[in-house]
Structure 1
Amino acid sequence: MFMNIAIGSDHHGVAIRVKIGEFLQQAGHVVSEMGPPMDDIQPTDYPDVAAVVARSVSTGKIDRGILICGTGIGMCIAANKFAGVRAAPIIDELSAEFCRRHNDLNVLCLSNDLLSEEAIRQIVQIWLDTPFDGDRHERRINKICALERELGLC
């Protein structure tokens, strides 16, 4: 299934963002890149990039988002402020599979500093290919959505 995917990074992840964007386009996905250009070495504040990608997921303008920073953690914290966004920093293939199966993760947060390019490609591929299992997991996602409504986040 082809998707509309936004991929964003701060200054730590520019090079891998470009490579993963090309990888996604070659697979037939529509890709929007966000963050500093390849030749910009100035520090970029990760919350700014995370907000653009997460808002696009939250409003349904894109299907899924990928965020890359030094650890993936800062991007994750910022992205999860948006209603309907389920973001997590993923560092291995098993987590990539289960974040989709059990949590219907729609924003993948990656570490440029801790992961190799090949590991990132593998994680992204698994995350794209793994379906949401639904059933008892859907009930839990619905409870998260109810919490967002209760807190006035959506």
Structure 2
Amino acid sequence: MKSFFDNSTLQEFTQRLDKLSPNAPAQWGKMNVSQMLAHCNAAMEVALGDIKPKRSFLGLVIGKLAKPMLTNDVPFKPNMPTDKGFIITGSRDFEKERQKLVGLITRFSKGGASTMERRVHPFFGLMTPEEWSTSQVKHLDHHFRQFGA
């Protein structure tokens, strides 16, 4: 599985980000491309520990059992459900959100696994730095594919 702790993965994803345009049509889902970028920024901020949402009840009950789906090599399928806390509505500035995501991905990557803590995911529970990296690679890949990048 690709890892953001590998510089080649960082380069690949920043190049894919460059392929996105403000008018890119969604292949599935309800978000437009700017909302998707804001959604990905929020997820990356959780991975970095910048925001710490509370654990969901459902996550407490089944999160640990579902975590292998998050951390395996199988890409996410289209139209997967989104946690209500990560649904983005309203208009967003495409370039601002894109630049923010470049910065967050770079920060995550350059910090490396040794600077990451084991921290709690709001649904899946305690995760290692490697699990956070895998989850972010899969999440961003899912949404970049959603918009053809």
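Read-outs throughout are calculated quantities, based only on the coordinates presented, and are distinct from any laboratory measurement. What you are looking at is a predicted structure, and each value in this text was computed from that prediction instead of being measured. Cβ atoms are built from the backbone, for glycine too; each structure is taken alone.
Which of 1, 2 yields 3.8 for distance in nm of label points 7 Å out along Cα→Cβ at positions 60 and 92, as computed? The value was obtained from structure 1. Using helix-only ellipticity at 222 nm (-39500 (n - 2.57) for each DSSP H run of 4 or more, over all residues; to 500) as the calculated read-out, with -18000 as its value, let me know the right label among 1, 2. Structure 2 accounts for this read-out. Structures 1, 2 were compared on relative contact order in percent (Cα under 8 Å, 6 or more apart), and the highest value belongs to 2.
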